[in-house]
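Given below, in the form of structure tokens, are the structures.
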Structure P
Amino acid sequence: METFYVTTPIYYVNDVPHIGHAYATVIADAMARWNRLMGRDTMFLTGTDEHGLKIQRAAEANGLTPLEQADVTSSRFQEAWKSLNISEDRFIRTTEPEHHKVVQEFILRMKENGYIEKGTYSGHYCVGCEAYYTEDDLVEGNCPTHEKPAEWLEEDNYFFKLSEFEKPLREWIESGAIQPAGKASEALGIVEQGLDDVSISRTSIDWGVKVPWDDEHVFYVWYDALINYVTGAGYASDTEKFERLWANSHHVIGKDILRFHCVYWPAMLIAAGFEPPKQVNVTGFLLIGGKKLSKTGLTQIHPDDLIKDFGVDGYRYHFLRDVSIGADSEFSYEHMIERYNADLANTYGNLASRVVTLVGKKLGGTAPVPDPESPLAKLATEAYEKASEGWTNFTPSIALDSVWHLLRETNAYLGETEPWKLEDNSDEVGAILGSALEVLRIATILASPALVESSKQIWEAIGMPGSPDAQVMPDAMAWGQYPGGAELAQPKPVFPRLKAE
């Protein structure tokens, strides 16, 4: 059986979840749901990153232990993902004993392979980023991300010999492993500037994973965090599972962590004797007023703030349909309403209501079978092919656009054929409405990775047994499988129109 392994970034527990965090998580969730529909052995990992100086200081400020601090915020992420119908197979926390064991074993392999040595590091450090910066990186002495002064740190560290991996990294990047292509160019630019060896341990704090050969050191939080991806895949606990999943591993990350995931992480894997990830998909930022979402900039929006207005599926659909992976995107509440009304209320919801109503009026409520020669059959096949291509390429917006093209064409087909003017209970009206019901069956399966709950409502409204997310493709896409014979009742509006407040 084919496998598919997808991960989100693991989110740092110094903050509460906002729509920027949720964007990457919804993408990964929809990808996992699509691959389950394709019958693949799918693993979806998300979680929280809980070590480092920032967490230690936040805990001290709040009168908590670091683990107590992490417990509070990690639970907020878990609650947020539950509210968004996120279907992760595992929520990992880097404070788990299993992860500590994996980190130690993984980096010990790097050391035994000759890629770790001891030295002294001094440099500018941003606690907010948990990252070192060169003088050239700083903007008037400030961190370029947080716009606050960087601290000067000097201590004994263990170093990873990153400088030895310029050639294999270049080959991996040029293979097309990083998407979109513009982000691959950014990663290649980092490599071609020349790579320095990088610090991987700290002695100034103790909140982290202990270095197994030197207990005065803990691993630097970023290296501990990156290794979560192999922990989740079963490294050191289930070798067969790990090998199956890692062969088709896909990361979804934000562009601000590109260096760590597209340079440091693949080099670490090679140093430990493993293949780099099959693919890293890099998203842009969600912006408000041209600025990245942030607590310090007072531009955070919690997912629940939008779910209460748009519903979970309205929320999910907007961010999958309107935000292109790789590009920065300006968030607009007004545009979210426009998309909801145009696509969900007017196109999808209206088509389902219209067809079921016509079945009631023209056929006494008994659903007909589709016409095997319907012109909609070809359009449905094309929609599936384009949707499949879109999901395969990690472009949900293109995948969903193909489905809505089919729905719009079906609405237009009804306008052309005017079944409401035809004779009641005639073969012609049955063929038209049966074909429209078949489109709704196919489109509902294709839409289900985005519309988790509403797809089930429409599935039930058109008289289909089971659930759309339990179907298996490509078999479920063959035209003519709508069974007919069900007694359809007028459905309640699934997507009530919204007005801007």
Structure Q
Amino acid sequence: MGFISKKASYPPLGLLTVAAMLPEEWELRLVDMNVRKLRDKDIIWADYVFVSAMIVQADSVRKVLERCKSLGRKTVAGGPIFTTGHEEYTGVVDHFVLNEAEETLPAFLSDLKKGTPARMYTSAEWADLDTSPVPRKDLIKSSDYGAMNIQYSRGCPFDCEFCNITSLFGRAPRTKSKEQLIAELDSIHALGWKGCVFIVDDNFIGNKAKLKREILPAMIGWMARNNYPFTFTTEASINLADDEELMGLMVQAGFDTVFVGIESPNEDSLSECGKRANKGRDMIASIRKMQQSGLEVQGGFIVGFDNDPPDIFDRMISFIQDSSVVTAMVGMLNALPSTKLHNRLAKEGRLLKRASGNNTDFSINFIPSMDHDYLIGGYKRVIENIYSPKQYYKRVTTFLQNYRPGDKIKFHVRYNYVLALPKSIIRIGIFGRERFQYWKLFFWSLFRRPKLFPLAITFSIYGFHFRKMVKGVR
């Protein structure tokens, strides 16, 4: 974010969506703590403070709630951390509005208007996304963020043991209409935004038929009418590689990146965690197919499965290099609340503590099958290897050689991004220990793949970030 003079990656989409469900006559103020500090006067200004967070923000959210309580302001708490563990916040939260707000918020607002709000609102029903409003993007300053975000669907047809998406959103993908999606694109475009838009769905391709029949054709038309202002990134399962028509439509619509949960090159570990879409396939060939279709594949990987063999770390390193997945997010397995993994380990008496929510902090919240010190050492070796300058830049070059972006993808020249180039030259090309690899990639991409030169510089900055992260956790 520092290279492009931004304060945070994405706006808090959950809070912006909830804000759009509140009464029109309410006066609202949003404080994104990734962007600015929460001041006492912000809390005192409010009648009610609505708080949402994820597990990784547990320490911060407790401090916020305690501040609100000490300042005499009532709190309304919702979102993943409270839906999966509200018991831990008894005494510091006045009202819990859990599960999906489309289902539970109306009852709270009705009771509040009558002066009889209850302490807890929950629902076992899944929300009809036709009722979900356009998020209140007017409550943020878009220039603070590296990208904008929208949600098209909730739920995932798969049910991986370690994942809590199905417990939060179900297995039947629920989607918004094409009219809703276009309205959200219009709202972002009205901000003057040009650049990346992240579609935050946990599996964008959960309903392939609707995407091909309605959604992607509508996006293609909208992008053409508006002179291609956005590029899109999203998350999808690896079986996207099996559908050339779908990949082609996504690229036409402006998608250039997908995050794919690859998890492990070990078949037994994939069986253990229920990652059935990844089993019995040549995953490197699938990744190559997506790359050559115009989609950069960012990969999620996990170590710490019961079935991980002693050589899993070397196999992980080889897989990442051979697949040329530049952004390889490798983390340690942790058991999140409300997952099948959490339930199984609890029955086996192997749970140690609540997960930190950060799978790269060298913590594990259960007793692993593998020797703990061996697991930690192996994980350390993986991330140090894949983000060493030599390995990382080799992966970048291999990817850029094979990558064929869509012809509608535009790099939008913005002041902040222009400044990123001289910043990268100084911080990486002059003072960075990877300066040799940086300049080699710089001139190779400039003369051999000039269209991809901005992407090459972006990857150089990513690499700087990843090495800084590795050094920090080490």
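Derivation of every value follows stated rules applied to the coordinates shown; laboratory data play no part. Nothing here was measured: the structure is a model prediction, and the numbers come from that model. Cβ atoms are built from the backbone, for glycine too; each structure is taken alone.
Computed quantities for the displayed model
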item: Identity of the structure behind 3.5 (criterion: distance in nm of label points 7 Å out along Cα→Cβ at positions 26 and 242, calculated), options P, Q; result: P
item: Top of P, Q by distance in nm of label points 7 Å out along Cα→Cβ at positions 178 and 274, largest first; result: Q
item: Answer label among P, Q for the case where relative contact order in percent (Cα under 8 Å, 6 or more apart), calculated from the coordinates, equals 16; result: P
item: If percent of Cα pairs over 34 Å apart is computed and equals 42, the structure in P, Q; result: P
item: Among P, Q, structure where FRET efficiency 1/(1 + (r/R0)^6) of positions 202 and 362 (r between Cβ atoms, R0 = 30 Å, to 0.05) as derived comes to 0.00; result: P
item: Which entry (P, Q) yields the derived value 4.8 for distance in nm of label points 7 Å out along Cα→Cβ at positions 50 and 370; result: P
item: Highest-scoring label, criterion being FRET efficiency 1/(1 + (r/R0)^6) of positions 58 and 282 (r between Cβ atoms, R0 = 35 Å, to 0.05), among P, Q; result: P
item: For 1.1 (distance in nm of label points 7 Å out along Cα→Cβ at positions 162 and 386, calculated) the corresponding structure among P, Q; result: Q
item: If helix-only ellipticity at 222 nm (-39500 (n - 2.57) for each DSSP H run of 4 or more, over all residues; to 500) is computed and equals -14000, the structure in P, Q; result: P
item: Ranking P, Q by distance in nm of label points 7 Å out along Cα→Cβ at positions 90 and 394, the structure that comes out highest; result: Q
item: Entry that produces 5.5 once distance in nm of label points 7 Å out along Cα→Cβ at positions 106 and 434 is calculated, selected from P, Q; result: P
